[in-house]
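In the part that follows, the structures are each spelled out as structure tokens.
No value in this document is a laboratory result; all are computed from the given coordinates. These numbers come from a predicted model, not from an experiment. Cβ atoms are built from the backbone, for glycine too; each structure is taken alone.
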Structure 1
Amino acid sequence: MPDAKTKCKVGLIGTGFMGRAHAFGFTNACRVFDLPIEAELHSVADINAANAEALARAFGFAKHTADWTDIITDADVDIVSITAPNALHKEMALAAIAAGKHVYCEKPLAPLATDAEEMADAAEAARIKTQVGFNYLCNPMLKLARDMITDGALGEIRGYRGLHAEDFMASPEGTATFRIDPKGGGALADLGSHALATAEFLLGSISDVMGDLATHHSTRTDAKGNVHKIQTDDIGRAFLRFENGASGSIEGNWIATGRKMQHDFEVYGAKGALSFSQERFNELHFFTFDDPSGRQGFRKIEAAPEHAPYGLFCPAPGHQLGFNDLKAIEVAGYVSAINGDAPEPFNFRAGLRIQTLVERIQQSARQGTWLRV
């Protein structure tokens, strides 16, 4: 019989889209990867008790509750997984850290950079392992793109374009939710944060920003019928300068009619270029001047077992990974960090970096000038 693995019990807060994604992530990671720790779904909390009970039944959580503090005070819980609205992240994370629990929190880490800094400082002081949910970075195609850039396949990098666009707020009748909170809300913080994280993952540190924010729906009505004057952006854009000398742009847009999940980038170098779209995220397109004249063009590189850890999910090329597979990859990296086998893939300090970029872009938009990060 194989040796029994150490169990790490997970307490999940929130049962919405990302709550289910976290549940899938922990469940699948422990089956796909040979992890040193077995993550066990222990407790789930949601302000709606029926939702908590339903998710517990669906995924096999041992306990469910309508009070998130029950998870914090439960001595059996080792990891607190936070998928609650953004404004609640700080309170929940600090409570979990004070209780000595590791914390996995969805992005954005906190509504304000000052909050995110307090969270990062607290985790580091307590020697708590943390993770912020940027699972798009776990796509093997993004790692391949970064490797190609680093290895010089594109030559000197000159230009970058990044975009994260969806249409879930396109209608003026769209419900007012936590996403429009003036503190940290808006398309730039919600979606543009992904574009910023990908930009730095691929090209390294952004040095300077020039922002522009646009609000197209001046009011929205919440679920109770209350009308809110909108102070946050529907589209957030920024011109960027990178420390490596490249320049470019990013956009976060939640009124992009017809777009359901467009997280795209293009990288232009002296010798070649890369193009990627999340809507076909098992593909990376590569152009090189090394191809002979008359045969040049973007060629498709399709995800395959050669692009680890794709092969752990499927032995055949072209059969494709999915969104929840990326979440499993993210969880696997985090569990390895908890066991001390690897650094944290994207910890609270990294989450603070993204929130700092967002706020610098917002400040630049207000001032109408370039700002150093």
Structure 2
Amino acid sequence: MTLNDFENVLLGSFPLEQWAKRRVCLATSGGADSVAALRALARVAERAGVSNNLFVVTIDHRSRGSESDGDVLFVRDLSNRLHIDFFARQIDPNELQQESKRQGSWESAARLLRYRLLFETARQNGARFLVTAHHNDDQLETLLFRIFRGSGLDGLRGIAPYRVVDESLTIVRPLLNLNRADILDYLEKLGQPYRTDSSNALPTYARNRIRNELIPILETLFPGKWQNSLLRLAQLANETESYFDKRVEELAQEVNLARKRENAYVETLNKLHAEPVQNENKSDDYVDLPRAQLQNVPEEIVVRLLRKIWKERGWALGEMGIEEWRRLTQAATSGTPTCQLPDAIFVSFPNESTVRLERKRKERP
């Protein structure tokens, strides 16, 4: 694969006309994948005369001491050499520790905080797109990880090439049709060095063991075949979940309409100096849902709506297994007594027509 071939594959996923007049934030760690994405987009932008559209962000987890410092310096120097704006953000170690306890996983916590900083920096600098360097090998590792973690069909869709964060920002993964060998070959042809994260070799993390131990075994058992089998599974899951997405969106619209009607009713009562109909003894991290719209709806649809809420609120998904979702769905639809879920999420009923999902933070001494 020539340099132009590599860049053309990237442009097939992220056409220049999409970003020629928009700002693009490049998440760059210094590793081979993100450095290849940076160099490829920088070369394309330079030829098109739109280099000013790009800027680079490095998130420092402060987890590998001088090695982490070296990563930041490497990306800064590379960005300066390419005449691209560079920003470095640090994850607060105390916040990471607290979030790790809440999520039940250092990896999940680091990912959540990393994306939070990336979104914040992208928006502050007017980015329409946030580019990450996930590639085909990452896709396969993610599918294996989710299968053994017990993921539902939604998780087996794998990594999406695009993900809308909100109306102003979209995540783009233009390397998904390229593999690690393509990336290393591209960097070699450019004569471009990159950083190696020593933690990728540690057996502490499940993903590392999948990459370093499980995948070689799969290649021995099913040489050249297991990859396409996994990708076909992801395609089938995506087709199935696309149907459910439409149903969930319809339910979400019904729920929002019912909320608006309820809010209008409460406002009218307040204007008439009537007794408020809702119990205001709540935290600032809660969601009220009308029970009527959740009843007589297939459990699979309700669970997907609830998962959507969990993601939007940033609540911990890791501890929510099949039993927890079933218990929550039954409580919400049947009006069973108050129950507690992982991450200090409580289910209660401020009135007979409403179910409240509320995360109660512990009071500081």
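Listed values, structure above:
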| quantity | calculated |
| --- | --- |
| With helix-only ellipticity at 222 nm (-39500 (n - 2.57) for each DSSP H run of 4 or more, over all residues; to 500) derived as -17000, matching label from 1, 2 | 2 |
| Which entry (1, 2) yields the derived value 15.6, 45 for Rg and Dmax of the Cα atoms in Å, for residues 58-153 alone | 2 |
| Top of 1, 2 by relative contact order in percent (Cα under 8 Å, 6 or more apart), largest first | 1 |
| Among 1, 2, structure where distance in nm of label points 7 Å out along Cα→Cβ at positions 122 and 298 as derived comes to 3.2 | 2 |
| Parent structure of the calculated result 1.3, given that distance in nm of label points 7 Å out along Cα→Cβ at positions 258 and 354 is the read-out and 1, 2 the choices | 2 |
| Structure (1, 2) behind the derived value -0.32, -0.95, -1.11 of log10 I(q)/I(0) by the Debye sum over Cα atoms at q = 0.07, 0.12, 0.13 Å⁻¹ | 1 |
| For mean count of other Cβ atoms within 10 Å over residues 26-33 computed as 22.8, the structure of 1, 2 it came from | 2 |
